[in-house]
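What follows draws every value from the coordinates through simple rules; no lab data is involved. Note that the structure is a prediction, hence the values are computed from the model and not measured. Cβ atoms are built from the backbone, for glycine too; each structure is taken alone.
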Structure P
């Protein structure tokens, strides 16, 4: 049975934190590949302005291009939102068939919020969970097990090198004209500069 990782998100923009988490999970859980799923309409960001999907999809393509184990799935882009994870995984299970085991990769902060997700009990029946540690984040596993019975048996928590980068902080830095070099892949930074994403001020330094 093949083992496929799935990492979903807004990726607005994708950064080295996302890539490091996916690669650590791939190596530690022995995944054959990792699918990056770009959310069309994240349910927790319905009231927020997000970058159009075609730009976020293009940045993910550029960001993962150097890793032969990474690929994109447009499962969320190809259907109407909101992009609930349980629906995404359900569709992927149909696409990949019964000879594939899916592993949903998330940050420890997202794991802590799982009781508020749409149909979390069904989600853990459809896939296994891989939670990567985040700086300063802890979870109450007994409380999570009470809220979502059976979660512990479907969960693996892995440590990863600390990469304290967030998409929201990158957006803020770009608006302020601050550098994002060494926080995102060079091709992603070049795309952001060329398309004037995230409200960069006039005269912002281009990516060389």
Structure Q
């Protein structure tokens, strides 16, 4: 066992006590970090769930409009209508820090205001509706991607923090505690042995003095 290799000295006892104090302080800080990460994670997951339900519902409407448009328009006209989009949207990816975790923040910038890349003659109104709905959905699609990636990164950090907390709580702190108890026990035994020897020496000296005085 590791305890058997401990040097039972007062210097080692002092060193282990300092390490135990540091381990307990680190354990508390990591537990606080884990709890705050969990709070942030649950808040993001809650928003993510609402966004996903909304996006999936609205995407279903877009697909329905495209399906009707493809049924009304010929395949060639539909492909030509969407071949050269006029609007260009750039996505700027930044980060923000949540409890030492850098999560993404997506910002969009539209470089062209004209949404429709085709003339209205010869195209279906359902196509216009689908394009318009998809355009309005873009912001929420990016927000959903942002939240899902943030939740993924936070979950990884939560698991790492949880492992560290468990290592301190169930391995390191008990080991330090057991070693400190072992050293204290050994030091107490040594002190008792020393006291016993001194008492024996004292008794021997008293007897020797008594024998010397009696002569």
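Ranked by mean count of other Cβ atoms within 10 Å over residues 90-97, structures P, Q are topped by P, which has the highest value.
Which structure, out of P, Q, was helix-only ellipticity at 222 nm (-39500 (n - 2.57) for each DSSP H run of 4 or more, over all residues; to 500) calculated from, if the result is -26500? Corresponding structure: Q.
Source structure of the calculated read-out (percent of Cα pairs over 24 Å apart, for residues 82-177 alone, 32) within P, Q: P.
For the structures shown (P, Q), relative contact order in percent (Cα under 8 Å, 6 or more apart) is largest in Q.
Computing distance in nm of label points 7 Å out along Cα→Cβ at positions 10 and 106 across structures P, Q gives 1.7 for structure P. To test your reading of the models, identify which of P, Q gives 1, 7, 15, 19, 20, 17, 11, 6, 3, 1, 0 for P(r) over Cα pairs in 5 Å bins from 0, in percent when calculated. The structure behind it is P. So FRET efficiency 1/(1 + (r/R0)^6) of positions 42 and 130 (r between Cβ atoms, R0 = 30 Å, to 0.05), computed for just one structure, reads 0.25; which one of P, Q is that? Among P, Q, the structure yielding 0.25 for FRET efficiency 1/(1 + (r/R0)^6) of positions 42 and 130 (r between Cβ atoms, R0 = 30 Å, to 0.05) is Q. To test your reading of the models, identify which of P, Q gives 0.25 for FRET efficiency 1/(1 + (r/R0)^6) of positions 50 and 154 (r between Cβ atoms, R0 = 25 Å, to 0.05) when calculated. Label of the source structure: P.
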